[in-house]
Structure 1
Amino acid sequence: MLGLAIHTTSPELGLAISDFRGEFRHQVWPLGRDLSSRLHVYLADFIQPQTWRDLTFIAVVTGPGGFTGTRIGVVTARTLAQQLEIPLFGVSTLAALAEGARSRLIHYAAGRFPDIAVQLPAQRGELFGALYQLSDHSGLIPLFPDTVLTQESWLEKLNSWPTDYHLIKAEGGLAASVKHVLTLADHGWRQGQRPHWSKVLPFYGQHPVDL
């Protein structure tokens with residue numbers, strides 16, 4: 001089994017690949033405006049010595065994040081999954097960050113992690129916010145889906161949350177979470193999920209955009 005993860009929602013490109021038996025590689029490149037023109041070159045170099053036909057599934061970050069970068073990553077992943085006829089997992093930017101908190105919360109008893117609240121700056125002074133539950137068996141369970149809120153509404157949501165939570169305030173360096181994107185996709189694969197590429201759409205904080 002071989003999985004590939006792609007993260008393009010920020011000016012950085014993040015790629016990760018693993019056979020889930022010991023081989024694992026991930027890397028981040030600060031490409032900025034060159035991301036759209038260089039993505040395919042970096043992909044082709046990164047996947048070696050494996051080939052495209054070796055892939056079992058692909059995972060891509062669907063947002064929230066930058067409009068252009070998110071769209072390019074999703075379109076690329078959809079095209080690859082379609083041509084290779086393999087499953088495509090769409091993973092939220094916020095979900096990947098929440099999964100990354102697991103290793104930082106190992107001092108909690110097994111199965112008793114606090115809920116994970118993640119916030120990310122949006123436009124016009126608003127925030128993207130979401131809450132998740134970490135599970136040893138199910139990976140990550142959404143409790144409050146990715147939503148655009150005012151800062152006041154988000155604080156009200158957190159203040160009224162009925163259980164303990166750990167807050168992640170995301171700023172830069174989002175692409176480094178690409179390794180957690182791969183982890184979440186692997187959880188889904190092992191649970192029998194085989195998502196079709198056509199179901200994966202970018203999330204901009206509004207309704208899904210058709211591709």
Structure 2
Amino acid sequence: MKTQTNVYVDGFNLYYGCVKGTPYKWLDLGKLCRMLLPGHEIQRIRYFTALVVPRPDDPQQRTRQEIFLRALRTIPNLSVHYGQFRTHRVRVPLADPPANGPRTVEILDTKEKGSDVNLATYLLLDGFRKECQLAVVVSNDADLAEPIRVATRELKLAVGILNPHCRQNIHELRGIAGFYRPIREGALKACQFPDVLRDARGEIHKPSGW
């Protein structure tokens with residue numbers, strides 16, 4: 001009998017960990033989960049992200065992200081959960097200030113907020129509801145250690161980690177997870193969407209340059 005499994009994907013951790021700067025951004029998460037978790041029935045995939053604020057040097061950044069999110073929604077058991085980006089003016093010290101000049105500079109500090117909290121919330125909520133036998137977290141964010149610890153100790157929910165950052169082992173997570181595995185390039189290469197797919201609105205085309 002297959003293990004009833006839910007998967008919780010930290011979208012930005014996955015992006016910066018193993019697809020940024022690669023030809024594997026057009027990633028079919030449903031196929032990836034099936035490949036990396038053989039013998040499991042993937043009941044639900046929860047994908048946590050925030051809509052980016054396009055940079056002046058890359059005005060199409062948000063458009064590419066929205067195309068990818070539309071492609072993800074063609075996966076029947078996947079849902080998208082949003083945090084948000086917040087931008088503040090922050091004054092920070094210069095690393096090498098001039099002898100007779102200003103010692104600080106004002107910058108625009110943009111941070112993604114909410115995704116890790118949302119992931120932790122749904123992990124615990126689904127565990128409390130006994131939705132699955134195993135929860136798999138796709139992230140190496142040490143901030144998730146405590147909710148994973150609560151899920152395993154208090155809710156008796158088995159939790160595994162798929163680590164997008166192959167070269168970074170996070171001991172806080174490795175020590176509490178039932179299993180801890182890297183996501184390797186071969187799996188990413190094998191789990192790409194077709195260049196063109198369809199939903200109820202029509203065709204979805206892989207962004208140029210991806």
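The table for this structure:
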item: Structure with the greatest value (metric Cα Rg over 2.2 N^0.38 Å, for residues 71-126 alone, set 1, 2); result: 2
item: Structure responsible for 2.8, with distance in nm of label points 7 Å out along Cα→Cβ at positions 55 and 135 calculated and labels 1, 2 on offer; result: 1
item: Answer label among 1, 2 for the case where distance in nm of label points 7 Å out along Cα→Cβ at positions 79 and 143, calculated from the coordinates, equals 4.0; result: 1
item: Source structure (of 1, 2) for FRET efficiency 1/(1 + (r/R0)^6) of positions 159 and 183 (r between Cβ atoms, R0 = 30 Å, to 0.05), computed value 0.95; result: 2
item: Comparison of 1, 2 by distance in nm of label points 7 Å out along Cα→Cβ at positions 167 and 191 - largest value held by; result: 1
item: With FRET efficiency 1/(1 + (r/R0)^6) of positions 151 and 175 (r between Cβ atoms, R0 = 30 Å, to 0.05) derived as 0.75, matching label from 1, 2; result: 1
item: For mean count of other Cβ atoms within 10 Å over residues 39-46 computed as 17.6, the structure of 1, 2 it came from; result: 2
item: Parent structure of the calculated result 39, given that percent of Cα pairs over 24 Å apart is the read-out and 1, 2 the choices; result: 1
item: Given 0.25 for FRET efficiency 1/(1 + (r/R0)^6) of positions 47 and 103 (r between Cβ atoms, R0 = 35 Å, to 0.05), calculated: source structure among 1, 2; result: 2
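Read the figures in this text as sums done on the coordinates, not as results from a lab. All values derive from a computational prediction rather than experimental measurement. Cβ atoms are built from the backbone, for glycine too; each structure is taken alone.
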